[in-house]
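I've put the structures underneath this note.
FYI, it's all coordinate maths here, none of it is from the lab. Everything quoted here is computed from the prediction, not taken from an experiment. Cβ atoms are built from the backbone, for glycine too; each structure is taken alone.
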Structure I
Amino acid sequence: MEIPVIDFSKLEGEKRSETMALLHEACEKWGFFMIENHGIDIELMEKVKNLMNVHYDDNMKDKFYDSETAKTLQKNEVIKEKDWESTFFVRHRPDSNINELDRLSHDLRKAMDKYIDQLIGLAEKLSQLMCDNLGIEKDHIMEAFSGSKGPSVGTKVAIYPQCPRPELIRGLREHTDAGGIILLLQDDQVPGLEFYKDGKWVKIPPSRNNRIFINTGDQVEILSNGIYKSALHRVLAMKDGKRLSIATFYNPAGDAMISPASKLLLPDRVRFQDYLNFYTKTKFGDKGLRFQSLKNMSNGQM
């Protein structure tokens with residue numbers, strides 16, 4: 001099963017329509033995909049990954065292997081309520097906490113801020129492309145997510161350490177993401193991430209060639225009235241090598257009210273006889289236009 005790859009460089013040329021169709025199918029049928037030629041500074045991406053690995057080795061590794069989770073694994077029992085991961089979270093928007101994380105080096109904080117500035121631009125572009133494909137105003141997602149202070153943006157940094165007994169514990173248990181658009185900068189060597197599609201777990205390969213992995217969260221599914229899906233996923237613990245995951249969440253503000261975009265809703269509370277009367281006049285016309293006309297009628301626009 002080959003994961004969709006969206007080449008952003010083709011959005012500006014004669015293959016735009018084909019690329020937009022591929023993006024729509026990826027959001028509708030998969031809920032996850034990879035993007036390449038995305039415009040994020042490649043050297044900056046590599047710098048962030050390298051500095052994160054150094055930070056883990058210097059500040060997190062020993063603490064993790066001395067943790068209750070690691071000690072519980074020694075009991076030789078299946079662990080269902082814990083994950084084999086070492087993590088921390090950075091808030092970026094609307095308020096940043098990166099300077100409060102005093103164990104992060106100055107170089108890492110500086111690189112992370114630059115990376116996030118570029119990544120937010122990519123998230124906004126993605127949201128506009130999704131809106132175009134859904135047939136709603138291109139800034140609808142951005143505006144719906146804004147609340148009173150603008151969208152919430154944060155990054156979960158997770159390292160999945162080498163695990164001596166991966167059959168006893170998940171790296172991260174099965175779940176969908178609560179938020180909006182997730183942009184993942186991940187390890188280019190060690191696998192482990194899996195997404196669920198059509199009754200099977202799909203193995204997500206390491207992100208070679210500086211691709212960024214994207215998945216959509218629950219709020220995109222709500223806003224799109226179920227057209228776009230949030231996909232179930234998990235991370236397996238691995239015996240050979242540790243895996244780095246830098247997942248940035250472009251989410252609604254905490255006070256944002258999310259609902260399906262009105263243009264994506266079917267007519268509401270239509271009396272069947274009224275529908276039938278209208279149907280006899282438009283039977284051989286487009287069903288979508290018929291539904292839209294009924295919506296307009298119910299809203300007093302006709």
Structure II
Amino acid sequence: MKFYVIGDVTVDHLYHLKHLPAPGEEVAPIRATMQPGGAGGTISVTLARLGHTVLLGARVGQDPFADYALSKVRESGVSESAVQRDPELLTSTITVMQTPDGKRAMISYGGANRELDAAKLKKKDIDSSDALIVSAYSLISGPQREYAVKALGLAKKAGVPTFMDLGTGAVNAVGTGLLDTVIGCEYLLLNQHELLALTGTSSISTALAALGRRGVQTVVVKVGAMGSIVWTPEETELIDPVKVGDAVVDTTGAGDAFVAAFAHSVLSGQTLASSALAANAAGVFSATSVGAQTRTITPEDLQALMPN
């Protein structure tokens with residue numbers, strides 16, 4: 001299958017701390033590392049490792065960080081023909097501070113990603129794809145939003161199914177204003193906080209009903225340790241979490257691996273429930289290594305956890 005993925009490519013600076021620092025406090029990390037990341041990069045890398053052809057729509061600078069941000073993209077065979085270079089802005093960086101109990105704080109610099117030029121989007125690349133995956137961070141503002149909206153329009157005209165991956169930062173920035181853009185997507189994936197903020201409601205059931213009234217057909221809600229919820233107008237099903245032998249050490253990028261595995265399974269002909277189970281597994285596998293793109297997830301990994 002061929003996927004077109006639109007989303008950020010970043011360099012992640014990861015700091016694992018005993019506690020998040022208070023204003024003015026200096027703390028020493030338990031562990032510090034630098035890794036390639038970003039929703040667009042991580043989804044693309046995961047899909048390529050699962051055996052798909054992937055074209056990535058993203059933008060980096062001409063600084064030394066650019067090659068590092070794209071290192072796993074290149075290693076996994078993702079096409080860079082739609083990756084743009086910005087002559088002025090730096091490659092995006094994200095600083096993530098995370099504690100052992102899962103608390104996180106982040107500093108995010110959109111950089112070159114936000115200037116993704118819609119004039120360079122090629123209709124033939126969308127038309128020839130089997131699916132389009134868009135990270136909602138691409139819908140925040142500016143040229144990158146124009147690029148993503150244009151791609152969604154082309155996909156709709158061509159009958160190419162679309163997967164929309166919401167993100168907390170995107171929902172916090174735009175809120176319910178994202179609704180008009182995302183409701184036309186065949187598959188909407190998000191966590192509980194994002195669901196409530198997107199719909200302006202206070203419960204999962206009310207939020208899903210609100211989306212249904214707007215015409216949304218399939219929603220997958222990530223609910224942490226409980227697994228995920230698959231919703232359609234006809235049914236709602238809680239998909240159990242998956243346990244693996246290795247310990248969870250870093251959740252950076254786990255949601256992106258979830259999205260990639262779900263899209264992989266849906267296009268491979270799996271049911272929505274089986275696809276969500278595979279996505280749960282991919283999210284956990286990703287979190288067993290430090291860095292969003294460190295753990296290679298294979299079709300065999302996912303198949304081994306499927307019920308007989």
Candidates I, II; Rg/Rh (Cα atoms, Kirkwood Rh), for residues 114-177 alone computed = 1.16; producing structure is I
Structures I, II compared on distance in nm of label points 7 Å out along Cα→Cβ at positions 98 and 258: the greatest is I
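For structures I, II, calculate Kirkwood radius over Cα pairs in Å, for residues 34-161 alone and state which one comes out highest. Show your work: numbers first, answer last.
Values: I: 17.3; II: 15.3.
Once Kirkwood radius over Cα pairs in Å, for residues 34-161 alone is worked out for each structure, I has the highest.
For structures I, II, which has the highest computed value of mean projected area of the Cα convex hull in nm², for residues 202-249 alone? Spell out each step's value before the answer.
Working: I: 4.5; II: 4.2.
That would be structure I.
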Distance in nm of label points 7 Å out along Cα→Cβ at positions 58 and 82: greatest across I, II for structure I
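So if we calculate relative contact order in percent (Cα under 8 Å, 6 or more apart) for every structure here (I, II), which label has the highest result?
I
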Calculated from one of I, II, Cα extents along the principal axes in Å reads 73, 42, 39, and the structure in question is I
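Which structure, out of I, II, was distance in nm of label points 7 Å out along Cα→Cβ at positions 66 and 194 derived from, given a value of 3.3?
Working: I: 3.3; II: 2.8.
Label of the source structure: I.
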One of I, II was used to calculate distance in nm of label points 7 Å out along Cα→Cβ at positions 50 and 74, yielding 3.6; that structure is I
Value 2.8, calculated as distance in nm of label points 7 Å out along Cα→Cβ at positions 170 and 234 from one of I, II, is from structure II
